[in-house]
1. Figure out for me which of the structures I, II the number 66, 37, 13 belongs to, where Cα extents along the principal axes in Å, for residues 105-168 alone was derived from the coordinates.
2. Can you rank I, II by volume of the Cα convex hull per residue in Å³ and just name the one with the largest value?
3. Computing distance in nm of label points 7 Å out along Cα→Cβ at positions 137 and 281 for each of I, II, which one ends up highest?
4. With FRET efficiency 1/(1 + (r/R0)^6) of positions 9 and 81 (r between Cβ atoms, R0 = 25 Å, to 0.05) derived from the coordinates and found to be 0.10, which of I, II does the value describe?
5. Where is percent of Cα pairs over 19 Å apart, for residues 185-264 alone largest, in which of I, II?
6. If distance in nm of label points 7 Å out along Cα→Cβ at positions 65 and 89 comes out at 1.1 when worked out from the coordinates, which of I, II was used?
7. Among I, II, considering only distance in nm of label points 7 Å out along Cα→Cβ at positions 129 and 193, which has the greatest calculated value?
Structure I
C-alpha cells in the first residue's frame, strides 16, 4: 500500500511559515480587450504554511495548481496577473487542505515600445511587472484573499547636493574672473551645472480590492515620471544630450523620488478605498559611493491622503 510520507509526523514538531517552490517559469497570455494580447514568461513563487504535525507539503501539487489555473484562465481569457495570482491562491487551499496561509508571487519582464525623446527612434523598453496574492483561512474554513499589482522601473537620478556644491564653486570662480552678479545669474540660467548620477530603480505595489482595477501601465508611468529622467535603449546624439540636460535640470534625492511616486499614486488612484495597501520603494545605485541609497513607504491610501491633505 502507498504510504503518504508527507502526511506523517515529523521528527521535530515545528511549524513552518512558508514552504513551496521558487523559480518556476510558465508561459502566460494576458488579454487586453481589443488590443493584441501580451505574451509573458513570468517566474512564479508559491508557498503555503505547514503545521507542526505534518512532515512536508505535497510539493508536486503547487506546479499542478499553476498549470491548472493558467489553462482555465486561458479558456476564459485573463485580463491581469492579479486575477491569475488570486486563482492560484484559491487552488492552493484546495490542494493543500492542511494550510492556513497561502501566497503566490509572479514577476516577469514586460516589453513596451518606446521612442527616443527628440529623434523619435523606435526601440523596446523593458520593465518588471509584479503580482502578489496571499490568503488566510480561519478556523471555520473561511478564506480571505488580498492581491497586489505593481512594477519595477529603471530611470536616472541627478544628485542635488553635489550639484549645489558645484554651483557655489562656479559662482566663486566667476566672481574671481570679474563677472557681475547679474552676469553670473544669466550664465547659470543658460548652462547645466554638473553633478553625479545614479541609476534609479523605482518599485510600486498597490492592493487591488475586489471590484476594483489598477492599471499596471499607469503604475509604470508614475515610476518613470518620479525620477530625474527616463532611460532609453536607443539614443542618437541629440537625444543623449537632451536626456542628460533634462535630468540635470531636475535633480532629486532618493527621498524625493519616493515622495513624488506617493503623490502621483494618490492623485491617480482617487477611487481606491482608504484601506488599500500601498508599497513604494526607491533604490539609487550610487556612482561615486560604494553603497546605494534607499527610501521606502508602506502605508494605506487613507494614511497617505491624510498626510497630503488630499
Structure II
C-alpha cells in the first residue's frame, strides 16, 4: 500500500507542479525516485512532525498541494494541534498520509501501533478519511485525495499488503464496496484488516454460512445508505477494525444504526479500552489482539446465536 501510494504521488507530481512531498525523517528509500526527479518538491523536516504540518498549511495557503507523510501515530497524535488549528480550522488543502496504522509495525511495540487515528481524525470538521484495503485501492485514493479541495487523511499499512481486488475496479469517494455477497449477516470493515475478514468469510462459506462483507475505503464521509440496506437485508452486523472500538468504524456504525432506529444486533470487534498487547509478527499481533480470521469466525457464530433485537 505504501509503495502504491508513493508511486501515485510520483505520477501526480509529473502532471501537476503544485504537488509536494513532505516527510519527517522517513521514506528515505521509497521516495528515492521522487526525490531524484523532483528535488525541489521534496522536503524532509526531520523528526519534527508538528513543524511539518504547520509548514504544509503555509504551503497550501500559497497554492501548493502538500502530501505530508510519516508514521500514522506520530502524524495524528504528535501533530494533532497543528492538524486541528493550522489545517482543518483554516480548511487548508493538505493531504496527510499515515503509514503503519493498526498493528503494521508489529515488532516495534505500542508506541508505534496506531489504533486511535480514525477516532481523532473523524471528529475534525471537513476532514476526509480514506482507509484502503490493498495496493490498487491505495493508488486510487491517492489520486482521489489530490482532487479534493480540503484536508484528507489516508490510513495505510506498510509494505507487503496482499491484493484484494483481482481486476481493476473503479473507486468512488464516499461509497462502500460489497466485497462478498451474503444474506445471513453483514461484516462491516475497513482498511488492511480486510484480507483477514475475507479469509474468515470464505471458511464460513464452506459451512454454508453466507456473509456479506461491506468495506469502507472512505470512512468519512460515511456511506449510510449501504449500511442501512445491509441491516435491512441481512440483520446482524459485525464491525471489524484494526483500531479501538471507541470512536472508529464500530462507533460510526453504531451511531448510524441508532439514529435510524435499526433494531438489529450489532457487535464491535477491535481493541476494547486497552493498548495493543505484545510484540511479534503482524499475524501474531492480530491473533494476540483478537483480530485473526479464527476469532472473526467465532464472533460471527456467537452473533448469529444472539436473540433478535439484542445488542452485544
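Read-outs: derived from the displayed coordinates by stated rules, not from any lab. In this text, all values refer to a predicted model and were calculated from it rather than measured experimentally. Cβ atoms are built from the backbone, for glycine too; each structure is taken alone.
1. Working: I: 66, 37, 13; II: 37, 34, 13.
Structure of origin is I.
2. If we compare volume of the Cα convex hull per residue in Å³ over I, II, the biggest value is for I.
3. Checked I, II; max of distance in nm of label points 7 Å out along Cα→Cβ at positions 137 and 281 sits with I.
4. Value 0.10 for FRET efficiency 1/(1 + (r/R0)^6) of positions 9 and 81 (r between Cβ atoms, R0 = 25 Å, to 0.05) corresponds to I out of I, II.
5. Result for percent of Cα pairs over 19 Å apart, for residues 185-264 alone over I, II: largest is I.
6. For distance in nm of label points 7 Å out along Cα→Cβ at positions 65 and 89, the value 1.1 is produced by structure I.
7. Details: I: 4.2; II: 1.3.
Of structures I, II, the maximum of distance in nm of label points 7 Å out along Cα→Cβ at positions 129 and 193 occurs in I.
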